[in-house]
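In structure tokens below, several structures.
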Structure I
Amino acid sequence: MNRIARYLTHPQVVIDQTIPIPEWGLSRVGRDRTEHLACACPWPNTTHIVTSTERKALETAASLAAAWACPVDVRPNMHENDRSATGFLPPTAFEAAADCFFARPNESFHGWETAKDAQARILREVIEFLWHHSGRDVLFVGHGGVGTLLYCALAKRPIDRRYDQANGGGYWFSFDIDSRQVLHHWRSMEAAAVMRNDTRSTQTQRRHS
């Protein structure tokens, strides 16, 4: 059986301009979505969860790990692209900045980490972990920006924001651990839970047929 790695972005957060962005935690909506995914347990072969050190990712990973009895590996270099040079940006300004970040991957937007550098960093962290991983499936919990850059690298696509997840976070894609082949583009947390419930329903029907 193929071993599968999945990259999941944290869902909605509490936006608080008074604290650094890496310290933002999940909102009530974000926690509810995570708990729903945890209860559905759509990926029963997961033996490890790997997360960045940012609070929102840690909270997502902790909830899933507690429900699935998985160990959590924390890797500081899985953080989101470094945007500390500008700090918090209002939504409209942030979207414009993100457009520039993806459109000019070799250039820094007002001191941000470049998309090329962020892509090399997240790809290195993921591959390094998998190189030493001997278990079954792995779930990486992280962030939308570097997650999209990882997808582009693994799918052999140019860096482009058209490969980004939808708004709000809480999306995942998967790839084969051994071949590094991407299996599908972003899907929502809710889609994963539905897929698991459909599988359970089919198995129940087969047992009683």
Structure II
Amino acid sequence: MTLLYPIGKSLYVNITNLCCCKCVFCVRDITDSVGGSDSLWLDHEPTIDELKAELEKFDLDDYEEVVFCGYGEPLMRINEVVEFATYIKSKKDIKIRINTNGLADLIHKKKTAVMLKDVIDAVSISLNAPNKEVYLEVTQPAFGIKSFDAMLSFAKDCKTCLKEVCFSVVDEISEEEIRKSQELADSLGIPLRVRVKNG
């Protein structure tokens, strides 16, 4: 079971396979690994003790950041993310980032950005679309049409309590939709990164 995997100077944490979206471009529908890792499919949701034991196999001095991003939505297990991130910080003051769909508030039925304060340094939130209709089509969230506004609300909350917040879109959407996504991101004062599909 692959719980941690390095890509360049980043060490990735594969903490769950659970996800509340079925994005049309999702890499896990195409391959079972990323960046030369072994299969990222988990036979069970890893415990904190299992994650700690796996971390012992890596030297954090070799990495610039730790990233919670595997074959699921990390914040499905927000309590475990916070606990393991706190443990990592106790070992080394290293940058910790989460790649997320931004739907944690809907998943946990409460405001969640504040839970990340002081332990998570950065979040990259999948904007994926410039409006709720395209978002619903591209991301296919379990929570339906309200998901887009909930994701934007989460992003705004993160801006108030985390050092770095950025949006991402995949070039699966049209150039016009990317342009409108940029305008939306600019209006919120959040940088936007355009990701290459399957890249």
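Taking 62, 37, 28 as the value of Cα extents along the principal axes in Å derived from one of the structures shown (I, II), identify that structure.
I
Comparing I, II, where is mean count of other Cβ atoms within 10 Å over residues 74-81 highest?
II
For mean count of other Cβ atoms within 10 Å over residues 82-89, the calculated result is 17.9, so let me know which of I, II that is.
Answer by label: II.
Further question: Determine which structure produced the value -13500 for helix-only ellipticity at 222 nm (-39500 (n - 2.57) for each DSSP H run of 4 or more, over all residues; to 500), calculated from the coordinates; the candidates are I, II.
The read-out was computed on structure I.
Next question, about the same structure. From which structure (I, II) was FRET efficiency 1/(1 + (r/R0)^6) of positions 2 and 186 (r between Cβ atoms, R0 = 30 Å, to 0.05) calculated, if the value obtained is 0.20?
So the calculation was done on II.
One of I, II was used to calculate Cα extents along the principal axes in Å, for residues 50-161 alone, giving 41, 30, 18; which?
Source structure for this number: I.
Upon calculation of distance in nm of label points 7 Å out along Cα→Cβ at positions 34 and 66 from the atomic coordinates, which of the structures I, II produces 0.9?
I
Say we calculate relative contact order in percent (Cα under 8 Å, 6 or more apart) for every structure; which of I, II gives the highest result?
That would be structure I.
Here is a further query. Using the calculated result 2.2 for distance in nm of label points 7 Å out along Cα→Cβ at positions 154 and 170, pick out the matching structure from I, II.
Going label by label, the one that fits is I.
Values in this text are rule-based calculations from the coordinates and carry no lab data. Please read all numbers here as calculations on a predicted model, not as lab measurements. Cβ atoms are built from the backbone, for glycine too; each structure is taken alone.
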